[in-house]
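Only the coordinates and a few stated rules stand behind these numbers; no lab work does. Worth saying up front: this structure is predicted, and the values here are computed from it rather than measured. Cβ atoms are built from the backbone, for glycine too; each structure is taken alone.
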Structure P
Amino acid sequence: MEHRGNTALVLGATGGIGGEVARLLRARGWTVRALRRGAAAGDARDGLTWLRGDAMNREDVMRAAEGCSVIVHAVNPPGYRAWDELVLPMVDNTVAAAAALGATIVLPGTVYNFGPDAWPLLAEDSPQHPVTRKGAIRVALEQRLEQASRRGARVIVVRAGDFFGPRPGNNWFSLAMVKPGRRVGSIANPASPGVGHQWAYLPDVARTMVELLDRRDTLAAFERFHMAGHWDDNGMRMADAIRRVVARSTGTEPRIRAVPWGWFRLAAPFVTTLRELQEMRYLWRQPLRMLNHRLIEVLGEEPHTPLEQAVRASLSGLGCLPGHDDRRAPASSPGEGSAR
């Protein structure tokens, strides 16, 4: 029998952060439901209960959330596509379910919310005047969650840097820097030389979210937290860590090359994903760094895996090292996974 106090619905469980949070909750004794359009009703895999449904359908979300105390809203359109059509309707469905249940919503946040008046050091309450369409959508999304916290729901927003982890997903690490299932012959580095960039290891983000959930009764109805994650102070530390790990495993050092931003610009009018990526290039030209003081105040310390250990686990899980072959779930499909 399920008990509401430890039952969670995860939207986006096929994606990076949604999958990590779902598995960690299950490992800690929670009953975890996951919504997916192609799932068979009541299908049980990986210790999760998969339910057929669509995050764009309010009735599906309301039905799946029945009896849950937590809804993890980790669903985004992949490849940055159709944000203006999908992002806010999906969160409205989550809000409706959480407000009806008095449940806690957990949201993976981003740095997109912030503009030049807040750069380069970002606190939870820094002004939010974004420079992109996607940033404006993220601001509106969080505003709707804050309004929901006044209508019976509780909200925890955890903002973090660019995701990377041991499973394929919509992130720069596994879609650009390396290729899942392939040995690493070269590393495509999107960073500008000398410009810092913030990364977040997915298992660390999941641990942070779950530990905050454990303390949710002590938090305000609407809370935002920033993770420090891994700060690449010169735009080369992540690429160098990948090169070192690969060299130790294979005896051969892969070369580091720059992401072909010029080609992206030329192809952008014809390829939607490249056009959307081009809009976000400023994140690789500006050193945006989140300050985690509030998180430390609540947790005492931030869950943190050393960089090379995290990179090795990620490359191993992605099937990029000798003796490892990726046989895990494919990257998330539209409306299910988490895009970064």
Structure Q
Amino acid sequence: METTTKIALILGATGGVGFETARALAARGYRIRAMHRDPERVKALLPGADWVRGDAMLCADVMAAATGCDVIFHGVNPPGYKNWAERVLPMAENSIAAAKENGARLVLPGTVYNYGPDAFPLLREDDRQDPVTKKGRIRVALEARLERAAWAEGVPVLILRGGDFFGPHLAQNSWFSNALVKPDKPVRSVVYPGARDVGHAWAYLPDFAETVARLLERPDLPRFARFHFGGHWFERGVEIAERLRVVAGAPNAPIRGMPWALLPLLAPVSTTFRELREMRYLWQVPVRLDNSALVAFLGEEPHTGIDTALRRTLAGLGCLPADVTSGFAAA
């Protein structure tokens, strides 16, 4: 009997979550198609993918790239935190249109930005979303639009929400690579942004992507599915920094606090610092994701031990010497 290979379009394949999702789906036999404005420059990142030229802001480009696709992974964000208000929802509209045209399931990696302090410390899928930041309100509008697309327009949607991302192919607009360590530099010190004894959740990207792939395999996945990914939870948030320096072979490296007082001085000239400052509230209170619905549906949540996850992350970011990385860098 002839079988048809499923096709997944990855928007944001050069980002950490898009890259890992492409790998997880390829391992299950999906044909991976990746769209980028300059595919020749980045195609070596995923050599087995079909790279196409296009811009996620242009509906015609997304529609062309999505032809025949079964899954559209919407992992695109405006670079450097710039122009969120002008770009996030228009890009989503393009992906919705493409998914509707092809009967594809649209997948979105969710964030905790959607929630305000009234929902903390334990976030469940049906908790009220009342964010206190501009970016959070945009993310709420994005998810609301996807839910309308699912119920009113027949577009299957999967949202998987995780904590702060870390992994060997991490994008630069992450707390791990913007604060905790300096990519391509050995670990001499670690910057921890939060209150040290306040809990914090992290999502290891290969585990997160594996979860997406397992959910997509399920024929009983609801038309609108939203799950929370538990990931790595640290009751004492600073424990990730303590483990990081041990894994890096620098157990006595100092752990420094985030210079929050300086960010207002840098905010007028740096969009990144302005956005980082806006997210400070997420580091002042415990923010944990309840994954009980996910575990009930899948039976388990993929989980890599923290030392292995940190070692692979540091190796991927170029923060470990070659003799330490041997055998631990992601394949």
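Hey, distance in nm of label points 7 Å out along Cα→Cβ at positions 202 and 258 derived from one of P, Q reads 1.4; which structure? Answer for the origin of the read-out: Q. Which structure, out of P, Q, was distance in nm of label points 7 Å out along Cα→Cβ at positions 106 and 298 derived from, given a value of 2.3? For distance in nm of label points 7 Å out along Cα→Cβ at positions 106 and 298, the value 2.3 is produced by structure Q. Each of P, Q could give relative contact order in percent (Cα under 8 Å, 6 or more apart), but the derived value 18 comes from Q. 18.5 is what came out when mean count of other Cβ atoms within 10 Å over residues 194-201 was calculated for one structure; which of P, Q is it? That value comes from structure Q. Computing Cα extents along the principal axes in Å across structures P, Q gives 59, 45, 43 for structure Q.
With distance in nm of label points 7 Å out along Cα→Cβ at positions 58 and 242 computed over the structures P, Q, the top value is the one for Q, the highest of the group.
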